[in-house]
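The structures considered in this document are given below.
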Structure P
Amino acid sequence: MFEKSRQLLEEEGYLHYEISNYACPGFQGQHNCRYWQAKPYLGIGAGASGYLYGERYTNTCSVRDYINILSAGKLPLAQREHVGYREAMAEKMFLGLRLLEGVSMTDFEKQFGVKLKDVFGRSLVDDSPGGTLCRGSRVYYCGDKKY
């Protein structure tokens, strides 16, 4: 079923840009792409979530409370969580693997100041035939047959 869907969508000109998503060229979900690339994103509105300056947050779900708290000059946060350095690296890896382009070794090193292989070492090696994790010249990505 998945393979048939993939074939039909690609024949109709849709781009397969993420493990479970297709889009017309130029219409990929930008919010989702930022999330999967572990880049900052802004959550505005009741119940919205965001990720800025190493913190993940969720606003209060009540519209009334959201308005009242903002009117009082405060942030309407229901939850706030600091994302540590090691956690941020792990998220960059497992979220980035959702994208067909995978995780760039260069981008990882620029963002964290350390080589991807120095952080994940042996776990990057998949010796099984038709393994899940593949390596390109400067990128790691999920093999085609696993989703």
Structure Q
Amino acid sequence: MSRQELSKLIQEVAAAQEQCIEKGKGLSNHQLDTNFSVARPTGTREYQLRGVLYNLVIHPREHSVHIAKILQKTGSPLGQPTEAQAIIAKAKESWGELEGVLACLDDGDLDREYEGHTLRSLLVHLRNAHQFYATTIDKGIEASNAPK
């Protein structure tokens, strides 16, 4: 099955989210208190900058639930995911949490050290572990497909 159109849409949404994150990560607490108006097709709406940033948290969660409901109600096999699919979904969530922790850091933070660990050493550890997991998954798939 093709995922070209889906992948393109996901990349476009991720790019828009990343653009917002880049704009927001340098804002001060004072700036977050800013109130302003934006003209929309349905009329002018008042916003507070803080609320717009909170939409970056709330909106994806809202539509994650909505998409899950659509899949379930339309009889999609993903409405009742397999255990592997559920694990992969949680892996993506945990990866997003890690990306969130790293989002506002820069190279100057890589060598911050506490209890014998630096951010750099932890990221190298994660990279090496996940590279190992990838080859180990391949071996597991091979073993599962071998005649018994």
Q. The value 10.3, 32 for Rg and Dmax of the Cα atoms in Å, for residues 45-84 alone was derived from one model only; which of P, Q is it?
A. P
Q) Suppose you compute helix-only ellipticity at 222 nm (-39500 (n - 2.57) for each DSSP H run of 4 or more, over all residues; to 500) for every structure in P, Q: which one lands on -9500? A) P
Q: State the single structure among P, Q that was used to calculate relative contact order in percent (Cα under 8 Å, 6 or more apart), giving 11.
A: Q
Q. For which of P, Q does distance in nm of label points 7 Å out along Cα→Cβ at positions 13 and 125, calculated from the coordinates, equal 3.3?
A. Q
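When you work out distance in nm of label points 7 Å out along Cα→Cβ at positions 61 and 93 for each of the structures P, Q, which one comes out largest? Present the calculation step by step, with values, prior to reporting the outcome.
Details: P: 3.4; Q: 1.1.
The maximum falls on structure P.
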**Q.** Structure (P, Q) behind the derived value 4.0 of distance in nm of label points 7 Å out along Cα→Cβ at positions 77 and 109
**A.** Q
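A value of 14.5 was computed for mean count of other Cβ atoms within 10 Å over residues 37-44; which of P, Q is the source structure?
Working: P: 14.5; Q: 7.2.
That value comes from structure P.
Taken together, the values in this text are just the output of simple stated rules run on the coordinates, not laboratory data. Quick caveat: nothing in here was measured; it's all calculated off a predicted structure. Cβ atoms are built from the backbone, for glycine too; each structure is taken alone.
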